[in-house]
Structure I
């Protein structure tokens, strides 16, 4: 199967005037994004996210390495014909209406007037701005402008969509509606590439993510792979008393009492089952047992501050 987006060994080096300083924006970046996948690219300012997007759009050339979209090298204009793009902080002329704006973007994408009209109404309805189709853009709120930007990126029904902060300025209800729209597009085969600082949105939206640090991928995987901590579990049991805590601690577990439940740190699955047997042997009733997950924000901060991978962090926390 042809990958929607592929990058191999991407490197981008900028040199300041008179070559007095070298800025290494990307260092041997590798990416493989499947068709129909929602992929999130994360990283602090200066990590290389914008440079990556510029290379994929053919706006800048890599110093080394290759990149392709739908099997076509990004230095070929044909690679961008099936791409929709929403830049961060986009602006539309205030004197245009949404109808006029989407007509312009549609024609720029090679669409005829009939097709533009047929796609415009359901797209604006799904983004809840259909009632504003003939209102000048200067009267739009920031959230409405963001919705119109997303519509302009989707009007030509692209196979690949690059989105930079797609829910910026959108209210919580609107964010959910945009997430639902992106998932629907992905289910129909559209590849969504999201660049965002809103980690909670990335966590709710993306199938996989990659975290960039100093031009390199510090970690990548599914949300579950990055946030699961298999050695820690939340246990709700009754009666919950100091005798139970002491018994579990004596069996080699690290046990903490937190707001009516126990937080267990165990060696492995057999160790966890032995603790459950302890609870039942003491007449305890187990009502909940669930693995503890960190948030994507926790993983992101750990990676950027300490340079550790999630696996290294888990090993450091697990008892030897």
Structure II
């Protein structure tokens, strides 16, 4: 298939990562259909895409049967922030079960390749570090985070079942912590929390003692990883980590953001949420070998971009 002939569906395409993905696909000359119910997304994220003749915005729910003329399906639709999935646990599970089923049904009918956007949360509170794709994880199946963790684990299993039974062409990407412009200020993620608190002169809320670690991937690097995973033929049938392996403590992140904002906000400490992982670091060896992918944006550069975004949009 020629590059110009690629017709792409992006579920959750008005969200943080999804909207950046739509922009990148349009920039490469693809024809893009975005499906989003706008429950956690914002149509304003698509401001540039909406004027493009190769872009179609459909306001709808991924759980409903769908029939689009597409060659590739990026399935990103799901509440993804702790605040969202704690407020919408059933909706989260349905997006990752019924929604994934609808995407797989469409992929089968159209002979399309599907990319399932999974998450590092399938590893739970890991007992190994870094986390490689062969690690089965340490997840509480009935805890308050299970709607998301187990929703994504079910989605991965469903993709593999379709692959085995129907030979569906599916790539599973486990997305690690990602940040950048178009994040919501109130979605509960650590970088928006710290930036907005610092900009407003409020105390920076640190859960636990701040010694837990995260690895932060800038959104442009994530989008590049997703597109490489989709359009690399050899990625078919693989499960691939995409994330930044540079691990840092949450308390150090708070200090760095406070310094960049030139804020005197104090740090305040609160109880660690139930089942919140103490460590998160991807093994990206497979992505490097198979896709030729590695993150390029350093944390300082990415934070400056995110801070500039929140100065204007919070």
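What follows is calculated from the coordinates using simple rules that are stated; it is not laboratory data. Bear in mind the structure is a predicted one, so any value in this text is a computation, not a measurement. Cβ atoms are built from the backbone, for glycine too; each structure is taken alone.
Of note:
- Structure (I, II) behind the derived value 15.9, 52 of Rg and Dmax of the Cα atoms in Å, for residues 88-199 alone: II
- Structures I, II were shown, and mean count of other Cβ atoms within 10 Å over residues 48-55 at 14.1 was computed from II.
- Which of I, II yields 2.5 [distance in nm of label points 7 Å out along Cα→Cβ at positions 24 and 104, calculated]: II
- A value of 18.7, 58 for Rg and Dmax of the Cα atoms in Å, calculated from one of I, II, originates in structure II.
- When distance in nm of label points 7 Å out along Cα→Cβ at positions 248 and 264 is calculated for each of structures I, II, structure II comes out greatest.
- Comparison of I, II - label where FRET efficiency 1/(1 + (r/R0)^6) of positions 168 and 232 (r between Cβ atoms, R0 = 30 Å, to 0.05) is highest: II
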